[in-house]
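Nothing in this text is a laboratory measurement; each read-out follows from the coordinates by a stated rule. As the structure is a prediction and not an experimental result, all values here were calculated from the model. Cβ atoms are built from the backbone, for glycine too; each structure is taken alone.
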Structure P
Amino acid sequence: MEHELSTPVIGARKRRGEGHTRRDEILVAAKELFLREGYQATTIRRIADVVGVSAPALYLYFKDKEAIMLALCDQTFGGLLERMDALDKEALAPIDRLRRCGEDYIRFALDHPREYWLTFMSGNTPEHIKKRGHRPEVIDPDEPGNTGAVAFARLMGIFRDIESTGLQLHYPVETAAELVWMSLHGLVAALINNPEFPWTLRDELIAGMIDMAVRGIVRLPEKA
């Protein structure tokens, strides 16, 4: 994941009300450094240098490097939630919404491979998120690092909606959601890590993986 930094060095003092632009500059710089130099090797001072501010000034926006990583993960999950929101506006049966949600997830990942890699494949998930998992007892959507839990809860909601139509699952809802994610993530990871490999038709791989995942989890009627 070698990438050149394209972030401009902008150190001018922000006017009142423009703090959000500085925050965005910090996130852009940090993302590029995490991808190019590695999360562990990147320091707050290095990020501040790229942005063109002092380390104490950067701490006004993020308390530490972990907080920056959480914000970047929230950005990625936020993009996924936007696609789920758009999908909810369509009049789809729950089983069809599951299939479309799976396809949207894969398409999003392949459209944003760097962000996906950093969030899901870099191994830099903050320790307290690892210990808490994706199902905290209470989900505060405004708490940093919780956007992933919100997305997972939405996925479980789709499975509950499927059960409400009379279809049965082979597994409990949480396990079903984990299995779908793990299946789709495996396909995405293979395509992102090995883009030059001579895979067969990508669209067929995507459709086939979704079909395998759905049929392996939902007890579908014989003609489904």
Structure Q
Amino acid sequence: MFAIFEPMNPIIAPSMLAADFGNLQRDVEMINNTEAEWLHMDVMDGVFVPNISYGPAIIKTMASYTNKFIDTHLMIVQPERYIKEYADAGTHNLTVHYEACTHLHRTVSAIKESGMQAGVSLNPHTPVHLLSDMINDVDMVLIMSVNPGFGGQKFIANAVNKVSELKELILKNNSNAKIEVDGGVTDQNAGALVNAGADILVAGSFVFKSMDPAATIRNLKNCN
């Protein structure tokens, strides 16, 4: 029998993909003055996902404006080729996609050897049980609650069930892995996600398009 899960206030990780790219320093400094603990960086290559965003040079610039935890999510093919670049850019946690890694254990090991924490992301159609053999090797699992590639998409409700299933897998195996959720996160679903076991909530448009981003972040943080 595994331990009973008691939900706590989540870490909030605003996605810089939704920031104003003409005023990145301003937007990073705005987040610095909120209760958000992390900055989430979405890297897209136009191959693994149908969009292109930014790479290590832009992340390094944003990281220079903050002391917050830099959480980088690689939505790219062959992510193992660029591990050192993202470590050098100031990334603290580097997440790669299960679907993009032929040798996932090797990639996770290489990320840790570079001095970063290692995360693995699952697309909406990818079942949680595929991480059974890796759950004690990763620091975080990212559940995609939209199809990756674009911001502002509608939340896929089944993500709540996937979070519950993943939390059960983590507890059953005495894993220390955290659960992150990215895609369509708002105050309408944040509570259900946290109660299901989510530790980190990524929110992009919901934060940056709000009238008061600091209050929006505060509300997300106290959603449970």
Structure R
Amino acid sequence: MLFDRLAGFVPGPVLRGERVSLRLPLLRDHAAWASLRLQSRGFLERWEPPWPPDALDRASFRRRVRRGQDEARLATAYAFLIFRREDDALLGGIALSDIRRGIAQSGDIGYWTGAPFAAQGYMTDALRTVVDFAFEDLRLNRVAAACLPENAPSRSVLRKAGFREEGVARAYLNINGRFADHVLFGVLAADPRPWRHNGHRPGALVKPGVSIGP
């Protein structure tokens, strides 16, 4: 991918897709993030682990920001927020986590979209952008994902981002208060990525990791 510098201080990589940009969260994102999560709670809860009582608190978000910076600095995970490029509106989040080196060279992807922005193609763009980042910048060999069998929109998005169904894991994750079966997906660095026009997409713009304050 092509690299450049952004004005201002942004910890970790900033990725650009066709319609979205991705970066690590900053403390100043809390109000927009909490508002979108609260607005979308009914839409999201059926697909996510149980929300703790302090899920939307500023202190909890501060811990999330610091953890995200630490993980990115160690290159073990990248928990991005997703923004619409045309107006910088917050759309959701996507994380490349559990990055394993050595003989694995793999990672896992999870994501969420705010209810007002669902089914508009933004998550497909974000997923493709993170897949490119995983294979071209991080040099991973494999990226995995999982979703509930009844989550047809998520299964469709994963297929559009090059993932293939690989099986079902029983009682895989605690979702909305119960351990639920999940459909497993995977994509390999060697798999076709037809969205890459002439072998190129907009690249990651990288800033050095910096502190964003208390």
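Which structure, out of P, Q, R, was relative contact order in percent (Cα under 8 Å, 6 or more apart) derived from, given a value of 19? It was calculated from structure P.
One of P, Q, R was used to compute Rg and Dmax of the Cα atoms in Å, and the answer was 16.1, 52. Which one was it? Among P, Q, R, the structure yielding 16.1, 52 for Rg and Dmax of the Cα atoms in Å is Q. Between structures P, Q, R, the greatest calculated value of FRET efficiency 1/(1 + (r/R0)^6) of positions 59 and 107 (r between Cβ atoms, R0 = 30 Å, to 0.05) is seen in Q. For which of the structures P, Q, R does the calculation of distance in nm of label points 7 Å out along Cα→Cβ at positions 115 and 187 return 2.1? The read-out was computed on structure P. Which of P, Q, R yields 14.4, 41 for Rg and Dmax of the Cα atoms in Å, for residues 43-138 alone, as computed? Computed on structure R.
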